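Below are structures written as structure tokens.
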Structure P
Amino acid sequence: MLLMVFMVPIPSILFNQVTFPLQLVAGTIAEKALSLVGIPVFREGNILELPSRRLSVVEACSGIRSLLSLSFLALVYSHFLDGKVWMRRVLLAAAVPVAIIANAGRVMVTGLMGEYKRGLAAGFFHAAEGWLVFMMALVMLVLTHQFISRAYAAADSREE
């Protein structure tokens with residue numbers, strides 16, 4: 001029953017207050033990552049200026065939808081695969097940075113693909129990239145669960 005909260009649409013005023021900061025975070029992380037791989041980039045707000053194009057981190061690229069979906073899946077996953085209530089809370093909290101990192105990675109990959117072959121940054125490839133990045137976020141969440149479970153088991157065995 002608690003999962004039904006995810007069925008309620010986020011009020012527009014709250015949605016708008018959360019989306020823009022997420023756009024800025026994704027843009028900032030993508031800017032730093034693109035610079036690390038040697039692509040010069042200038043960020044102004046949610047706009048990334050690359051050598052060959054301008055990349056806008058628009059509302060749809062804020063990651064809010066993937067954050068909500070990943071949060072839902074974190075709760076369902078932890079309910080069925082780990083009976084500990086505290087683990088549900090931990091995985092729900094872990095879904096936030098995982099979704100932010102995955103979304104920033106998507107923006108970075110879009111920038112990379114757009115720099116090397118402009119057509120790859122839009123259309124089918126852009127949509128497929130979104131699905132792929134979300135699946136990678138799901139894998140990161142599962143790996144987070146496994147890491148925490150093993151750490152907890154190791155700490156529990158030391159106490160005995």
Structure Q
Amino acid sequence: MSDHASATGNTLRIERRLPGPIERVWAYLVDPQKRALWWVGGPWDLRPGGETVCEWDHTRRSDEPTPEAWKSFDGMTTTGTITRIDPPRLLAYRGDMGGEFEVTFELRPDGDDVIFTITQAPVADAGKAGFASGWHAYVDILEDRVRNVKPRAFWTNFGRLEKEYAERF
């Protein structure tokens with residue numbers, strides 16, 4: 001796996017080296033049109049206490065059709081709250097999808113690259129493989145986007161990663 005992924009207690013952390021500059025990677029977090037190309041669209045009020053609207057549409061990630069088992073997610077909207085922001089280095093939000101959680105995105109310049117880290121907590125043991133494979137697959141698409149290459153097949157990649165993370169966790 002190209003990510004450094006770890007799960008400690010109820011915390012999941014995924015780290016990836018992406019091509020910089022940091023402002024380009026930051027734009028893929030805060031611009032809803034760019035964010036929709038790798039994860040979720042929707043407007044985010046980028047201040048502590050601001051609302052996040054996550055519009056799920058996996059058809060925008062790659063050319064691969066959404067499998068029947070996941071089609072209910074496409075068109076779904078979830079909301080959350082920005083908890084911390086320090087442009088262009090940190091963005092965190094709190095959400096609730098069957099249980100409250102916080103996701104933190106951290107960007108750190110490293111030469112011409114950016115170390116991009118996602119931390120999600122809490123994550124129940126039963127959900128670690130699913131969340132890890134999901135975040136890993138989303139970050140794969142983000143990497144493809146910032147490298148200006150055709151995004152890989154999201155669902156095929158997700159399925160492969162889900163098996164790998166199930167064995168790992």
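None of the figures in this text is laboratory data; all of them are computed from the coordinates on show. All values reported here derive from a predicted model rather than from experimental measurement. Cβ atoms are built from the backbone, for glycine too; each structure is taken alone.
For the reader, a short list of remarks on this structure follows.
- Of the structures P, Q, the one that 24, 13, 8 was derived from, the read-out being semi-axes √(5λ) of the Cα gyration tensor in Å, for residues 95-142 alone: Q
- Of the structures P, Q, the one that 0.97 was derived from, the read-out being Cα Rg over 2.2 N^0.38 Å: Q
- Given 3, 16, 19, 15, 13, 11, 10, 6, 4, 1, 0 for P(r) over Cα pairs in 5 Å bins from 0, in percent, for residues 15-86 alone, calculated: source structure among P, Q: P
- Source structure of the calculated read-out (relative contact order in percent (Cα under 8 Å, 6 or more apart), 25) within P, Q: Q.
- Entry that produces -25000 once helix-only ellipticity at 222 nm (-39500 (n - 2.57) for each DSSP H run of 4 or more, over all residues; to 500) is calculated, selected from P, Q: P
- Structure from which 19.5 was derived, mean count of other Cβ atoms within 10 Å over residues 71-78, options P, Q: P
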